[in-house]
Structure I
Amino acid sequence: MTHADRVRSADEFDRTPMGPLITTDEIAAGYEILLRRKADEAGLRYWQSRSTGGLTLLKFMIELLRSDEFRALKRAESHLQPRLAARPTANRGPRTLVVRGDINSGTGYSRAIELYTGKIAQFFERVVGVDLHFHPSKHIRRWQHKTIDDVEVIALLSGSDRRSVVLNVTTPDRFTRFSGAKNVGLFFWESNRISIPAWKILSIYMDEIWAPTRFQLKALTDAQFFGQLRHVPCPFPTVAQQEGSGETNLMFREIGSPGKARLGLIYSLRKIRSEFAFVVLTIGTFLPRKGFPILAHDWAKFARANPDAALLVKTSSIDVNERPDDLFGELADAFLGPARRMGLERTRVFLNTATISDAQVDAAITACDAYVACSYGEGFGLGLFESLGKGKPVACPRNSAFRELLPSEYPYLMDTDHCSVGLPDRVGLQSISSSWGIPKEGTLAAALQVLRSDMQHVDFSAKLSALTKQVQLASSFDFSRLFEQ
């Protein structure tokens, strides 16, 4: 059985209709999103009667977009724009950048906001942020500018330069349009299909949609998102040494031995590094598309042949209310089964499920010998490229952003089977007809074995550095082009 078989290959999903029959709540939401008013009783009755005849949400949205009422609304908005632009230059305030999103946490989105802002802040006189996803358990101070709320944004833009920009770095259901600025939406997507009608409809309120990869740009184009679609690559991360040492207080708990307790001993990062000759790191949220079952299967195979190797797993749950101990239990179950089948007495897998600082992430990357990912698809993969930028070799599937950004000759890309799979997705956003790149059986274990052997060669560092420069060059972008007036 292949890995693709294990994740329930399902080609019949390609024949699944675009969406379920429309509900009353969706009709009401469509009126509020597109027509900016409550649905009247006559309208509700009309659309409800059509739902029994097979009306889907997508068809409903398309008909609203073609309605005379919507077109009149857009014409009225277009008439306002020249009057706004015609205000005297003397009355303009500072050119302002407003960034809305997860600005203070350890998530990939938060790190991406930091990278994009670092590149574009120079083109603005004032930079402010709106924290959309604050939660005490996930909070890490990252945003270096003033933080305000959406009400303050409205007031701020009323006196700002009309070349101001509102950058929404979040999923499209949180995109918000503000008068007096260019409105930009940016989000990360991992598969070849974006089949969320409401997201497409909400994109109509953005002047531009930025795609961090060409892979995603194609998905946006195929889904017929509105606004000007632009490829604006995520800046290549550089990992500067953080203040303070995160190594001494970064702790991992080992998954217990097969047939015994799931909870093993707690180790410091320094202790793990001193005990094992070859240490591999992976960082990622515990989601179905991250491929943890494949990682567990192939790690057990590699660990049996390499008794001096250890795997560090830094993970978290998308559910902010899930207890770290419960998350540990889920991951332990995933790794213990393959370890038992391989006859391992010890998994040598060490987990950290807590929120950690940038200094601790930096310490983990510094301490490891290599970084690995088994995702079926990635919107970018910041942990992997941060490791590569710090001179660490990486092993990952030949799919999505990895395939686009890494050179085709990169030696540790894993071959994949591309197919539709049924993901038990907690978020429920991914289309079941999406195509994913599932790493082939044994390719991770083989890639790690080759990588470890290559590290013994005297020219290994020089070759890795040359490949890293290729990636940096491929992801380079002149951000000044976005703001020329």
Structure II
Amino acid sequence: MIKLRLKRFYQGGLMTSLTRLKLGILGFTACFTAQLSAAIDPYAGLWQFSQGEMHFYILIKKQGGQYYSFDHLGKHQLVIKPDHSFTIENNGEIIVTGHFERPEGGVYQAINSQVNNQQLPLTRSAVAPEQHVTHLIQAMPGTLPLTNKHHSNCAAPYQKSAQSLPEVVTSRLQDLKDNAHAKQMGLTQLDSLLIWQDGALVVEEYYNGWSQQLPHQVNSVTKSVISLLADSAVTEGAKLNYQAPISQYLPQYQNQLAQGKEQITLQQTLTMSSGLEWDEWSTPYHHRLNPQNIIANKSGDSVRFTLSTPFRKSQNNTFNYSAGDVTLTAEAIANATNTDNIADYATQSALAKLCFENAYWQLQHDGRPNAGGGLNLRPRDMLKIGELVLQQGQWHQQRLIKPDLIQAATTAKLPTPLDGPLANYGHYWWTGSEYMAGKTVTSITADGYGGQQIVIYPELDLILVMTASAYNSDFHNLPRKVKMLFLSEIAKQQLAKHASEEAEGKVQAAL
């Protein structure tokens, strides 16, 4: 009932203005998130709208002299004028206007804002600053939290290491904090950069208003998490056979599983080779005919819609990028584990022992979690995923996933139309090779639209995590630049260290 009333409230245009900014936005978006700056600021903080049963929030943050507002899909620029009026902009387009009011002790207590000529009055919330992000996410409509429902024994959080970096990397990281230098580097759309080396977090930087506690939309990195959830279910004893027809796990869709579709296996949906006709790369994701957009925002039953697409047996076992295949896999996992949906299973799976913070799923139009690209994760939690894979399913002396399942998921199964690190595909993980520091090294990548990546280099004991907002360019260029400017020098350091350790080992063995 609350969702229905909220939907009606926004039909006049407020919902459209706030939600057209990102892909896969479900129903409406009216929650902005950020953190209160350490110093007292007249504008920054948590703001609340309440009208009957309707409640949502805006949280404003200042970083580097610029104000930002964040919704659960990203950030927007907030421009405040000398008369305390403001605009919220996205790519130069004004989407919200307003005015700060009722100053008390130099801090404003109210906002009078407008969206498409609709009044949106807000008041400053009394929620403690350290609870802003958590409070907002728990209250967000159209989402489900990714929490550790049954696991309370969380490992200590990452501590940033004092380990020395190559001087050129340190210098470039410092330059990146300056917008002019970032523009020269072509990295103004980079939102976070984390590098894990030899068991230590050696680089952790946030840009464009982002911070450690804010979850970022990771888009198709979600697919790699689905792969781990499948492996977790098998490890925990679920009757999930990758070689079996997926029809075994979709009993309510037997009428749609005909004319060859009944032979599609779970292995084929895990490798995006089901043979179901699906094309989400030829048109922009926000286009009304893009199938990913349809299952996220329009379809009343995303599984039924996916199974209704034509089947081409000749394309069976050929890679074809498809959020539809992921939708089928997620439904199969939920049914095999007797849970309500993939998000419900995730909260009680072994993967929950990673103890994600402030993480959540966006819901699709049909009420299911968006398995193809709806996760929002902190970069630190993305790093946990990378570390789990690097350690072959081991997490702080706990075996969460069988190593042979991790190995199978991250081993090339099919070639893709791409090259380099994205040349092959496993179970929703990209595999390939990169030339780095004079050597060709293997990489395992979780890749999401806009520049979201977890990149694992097993030979180097190295993990790269990055989030970005590169939605208006070739987003794969951004990771290339990051690797060239920062990772190549660290890789060179790693290779030299490993060579030294190997030489020392030979000396010791000879004694």
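Nothing in this text is a laboratory measurement; each read-out follows from the coordinates by a stated rule. All values derive from a computational prediction rather than experimental measurement. Cβ atoms are built from the backbone, for glycine too; each structure is taken alone.
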- [ ] For the read-out distance in nm of label points 7 Å out along Cα→Cβ at positions 330 and 346, a value of 2.8 was computed from one structure; give its label from I, II.
- [x] I
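For the read-out distance in nm of label points 7 Å out along Cα→Cβ at positions 50 and 378, a value of 2.8 was computed from one structure; give its label from I, II.
Attributed to the structure labelled II.
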Open item on the list: When helix-only ellipticity at 222 nm (-39500 (n - 2.57) for each DSSP H run of 4 or more, over all residues; to 500) is computed for each of I, II, which one produces -8000?
Closed with: II
TODO: State the single structure among I, II that was used to calculate distance in nm of label points 7 Å out along Cα→Cβ at positions 410 and 434, giving 1.4.
DONE: II
